[in-house]
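These notes open a run of structures that come right after.
Just so it is clear, none of the values below were taken in a lab; they were calculated from the coordinates. This is a predicted model, so every value here is computed, not measured. Cβ atoms are built from the backbone, for glycine too; each structure is taken alone.
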Structure P
Amino acid sequence: MKENIFIILQVLFDIIVMAYLIWQKYIDTKLNRSYSSLIMSIKDLLNQQKNMIELANKKIESQQASLVKVLDDVRQKNTVLTELIKSVKIKTFENDTKEKIIQMFNKQLSIEEISNQLNIPKGEVELIVKLYQGG
């Protein structure tokens, strides 16, 4: 009878161990499926992020190209404005110089005196005075 009890206990122990092993296998399978599902979700998210980064880079490149065009246009307009300002300064200087020559001439200064004081060639002073006098 002791042998029968021992055999029954041994069989019960084997059944419990087998049940535990089957349960572990079941749990491992479920965990592996969960991990696989999680890994696939992460891969999908990474691919979406990669696509979004590529799209953002394309938009940035497009904006950079537009900004280069705008910058070139601004530089070109700046050059034109710089030349215009120089021209206006020269014209203003010429008009101021002409006015000084006429004022000095009207004060009875000689062509030579005007030329020396303004540091302008005598021929240029004579021409301005002649034009002022009407020819």
Structure Q
Amino acid sequence: MAVERSGRLDDRGERGSAVVDFVLVSVLVVVLLLAVLQVAVYVHVRNVVVAGAQEGARFAANADVPVTEATGRALAVVARATSERTAEGLVCTAAEEVDATGLTLVTVRCAGAVPTLLAGLGDVLPLEVTGRAVEEAP
């Protein structure tokens, strides 16, 4: 800032700087807000898919239900809690496994991607979860 002859400060070089500062800070705040929202969406979808895989495994662990029914149940839970699009983006598999103690477990594995808030990025956040339940004896 230069001092004019009258003794006042010359602020012509600072005109509009508040607008530029506001825009720069606003962009930063919006990006930070979107990042926090994306983390919240990711955690929510992950928790729903975990619950769906566990529900599918518990459903197929019943004595009269075949293991192949587990994937449909898991995807139905996910579709009901989130959206059909999210459920369609998942691939779930079910199998029987025997653990170290000799128990037969029904294991449901679901893999896919979580949708992003910015549609142009696509589904770039990978997701892989597993649900297990002890199979009932007939």
Structure R
Amino acid sequence: MAVDIVLTVNGKKSKYNEETSIRFDDDSNGDFCFLQPFFEKLRTKTSQVIDPYGDCIFENDNLKKLKHELVAEINRLKSESFEQREIHTGTQVHPIKKEIYKPVVRKLLLAKMEKWLEITELAIEKNEKLIGIGD
């Protein structure tokens, strides 16, 4: 389960690029689940849903709203005291039932969020879009 946030090129969807994209991959860490309250806030402010099963587009005024919310979330994360925590990401039901937890490393999540802010600013500057692509 993954979501890529990708900067468009000439207004068109582009391939994942390390310099202008970020990935939330719940198979390797708990970042996506940890950020669910933030994603819900974005949905309320922009009507765009960041979802591993669908796509979304941030453009025009929604990019400015996204930037504002990213700055607030980055500041909130900076004020958090944890360095790493485990977050519940699901329940395995077969072959035995067990709860699944994945790590969230604050330093790595902050770096990802700051990169998201950078590519958001780039999209605003170049009159491009950010597309969230679920797998």
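As an exercise: semi-axes √(5λ) of the Cα gyration tensor in Å, for residues 58-113 alone, calculated from one structure in P, Q, R, equals 31, 17, 7. Which structure is it? Only structure R yields this read-out.
Matching task: -15500 is the computed value of helix-only ellipticity at 222 nm (-39500 (n - 2.57) for each DSSP H run of 4 or more, over all residues; to 500). Pick the structure from P, Q, R. Working through the options, I get structure Q. If distance in nm of label points 7 Å out along Cα→Cβ at positions 18 and 106 is calculated from each of P, Q, R, which structure is the one that comes out at 2.8? The structure behind it is R.
By the measure Rg/Rh (Cα atoms, Kirkwood Rh), tell me the structure among P, Q, R with the highest figure. List each step's numbers first, then the result.
Numbers: P: 1.97; Q: 1.45; R: 0.98.
Largest one: structure P.
To test your reading of the models, identify which of P, Q, R gives 5, 27, 30, 20, 12, 6, 1 for P(r) over Cα pairs in 5 Å bins from 0, in percent, for residues 42-89 alone when calculated. Going through each structure in turn, the value belongs to Q. Structures P, Q, R were shown, and relative contact order in percent (Cα under 8 Å, 6 or more apart) at 12 was computed from P.
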